[in-house]
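Just so it is clear, none of the values below were taken in a lab; they were calculated from the coordinates. Since the structure is predicted, the reported quantities are computational estimates derived from the model, not experimental observations. Cβ atoms are built from the backbone, for glycine too; each structure is taken alone.
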Structure I
């Protein structure tokens, strides 16, 4: 017997992936048809670990005992856009022990609009009871899909929805080219581990990876990352050389999913926020730089805005002095400068200026 449901989730594939490994969401999407309880002295963790057995007791409607069930997740990640979780667990006692050949497969595919396509398939045999179970499981699986759509609506950071809205309807937000200051600075560096924070559609991450860097690309917009992933895949197809880029949908104000002091290059290009958010982001960036590593921060010169050039509000920009003050005093080198360049605005080439920090830990 096979039962399948499909749903479109209003969250990034990163958020959906975490949801499938979250025991609290596992319980929420199954209730009230089945209610899962921890085993005495062996509570479920905050996140299911792959290839690990977890045992729960199950009650129908929270009342009728069905026996115990083992949960055992196996992860299969093809790339950022396509992932599968298979639950190879099975019933171990009571009515659940009558179920044979249990195979539960949950697949996720990233969508270009930033959402995620979800497919949920159960294959199971229960001998003569199989026809009787079909209707009950069919209703339960439809309910799971409905509940998961509701639960996942609120999983993405607020910044993800805001940036996805900005990307909507645009073929490309950015040029796809590497930022010139980043190219100038890191062309002289030997490749290692790099973090591209606020990666956009991946132009800088691709440039770094093409030169041998192992890159973690952090970006709030799942639409932006989707485009970057496909650009990287196209490069790999054309060149036969896969790029080492780890993509993550991430709110940069939250602690970064990287090792402290583990990156030889950390880049923040044109990330303009309020002062409170900026302080958090800069602190995470500083913490991520390895001894001898380089921190590069580039932003729009607030003086451009005063000259009538379209720029973020003045309180979202920063000065050379603010950059210098943010870097710890024990770093070996801290350099700031203003860099002039030309930008096409409204069909006219205009002289603009960027504030640059280059610091070595």
Structure II
């Protein structure tokens, strides 16, 4: 079938909306009519060269839609199901899946980074030449063929725009709090970065009962957003940020410090913003090949814990419905996370708005969604 998709070809060159060929789903695969796809920094890392990937490639890793057709052997979903898309498919049988860490599944990691399906081939092409899939989804397109485990059914009363955010930002942020850090009630929390993931961390910290939530961002416009989502304080990033965090925490530093930006220098600052015995959680994806200098002497002598969180340490089959349920009960304010919507043809405008720092989350919304 012919589809419209945003295509990335090389760093620094804007996304182009093109007509591609999409093959029908094979065994264990699902054809999804995409309804909405989030405008996230992880796709933009292709544009800057921070993430390297086979090209041409269709980005888009935060999405939701309606199942249009299924390939042979598919049993988890059927045509008509509303699904949030999981960009970390899992086999259910490897070491990591059996230890409840499906986002670390080592069966899928090779094909995903090769931009292919599990059989090593692509379903996308143009003039007979392969076009690659980003993060197993390639959902900056009106239709996508994805592995069955990428599809998590959600109730129909959850808007597909909200379901798209559950597919990445919400699960990464809320999961970092509830799964990775397991924040305790009454804790002091600092969150570096108030984009989609950072605001989701703030919502997660509020849900966990944190006593004080300090948001830090380089964009002043993010202040009101952070406070409205549950932060108790907002700080503009600057040379005195650590000192101000310590001043708000009896001179000790935060119990938990979350980094949702992906810059080594910010990650290094997070170590200093945490109190002795505190926990630093790195949720932002740093550029490939970069290095973060975290002094071992400080980590040892002050007993600080530094941990990464990949997809919020989530089990999407369990956590997507959980977060959808919290949304339906009014405990996660996900509608307000959506600042602006755009048609696919305005994808470059959507990324310009994201980079301006003035919006929480933009969404590409497809006709008929």
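Some observations on this one:
- Structures I, II were shown, and helix-only ellipticity at 222 nm (-39500 (n - 2.57) for each DSSP H run of 4 or more, over all residues; to 500) at -9000 was computed from I.
- Entry that produces 70, 23, 20 once Cα extents along the principal axes in Å, for residues 105-184 alone is calculated, selected from I, II: I
- Comparison of I, II - label where distance in nm of label points 7 Å out along Cα→Cβ at positions 25 and 297 is highest: II
- The maximum of relative contact order in percent (Cα under 8 Å, 6 or more apart) over structures I, II, that is, the highest value, falls on II.
- In this comparison of I, II, the computed figure 0.85 for FRET efficiency 1/(1 + (r/R0)^6) of positions 121 and 321 (r between Cβ atoms, R0 = 41 Å, to 0.05) is attributed to II.
- Which entry (I, II) yields the derived value 164 for volume of the Cα convex hull per residue in Å³: I
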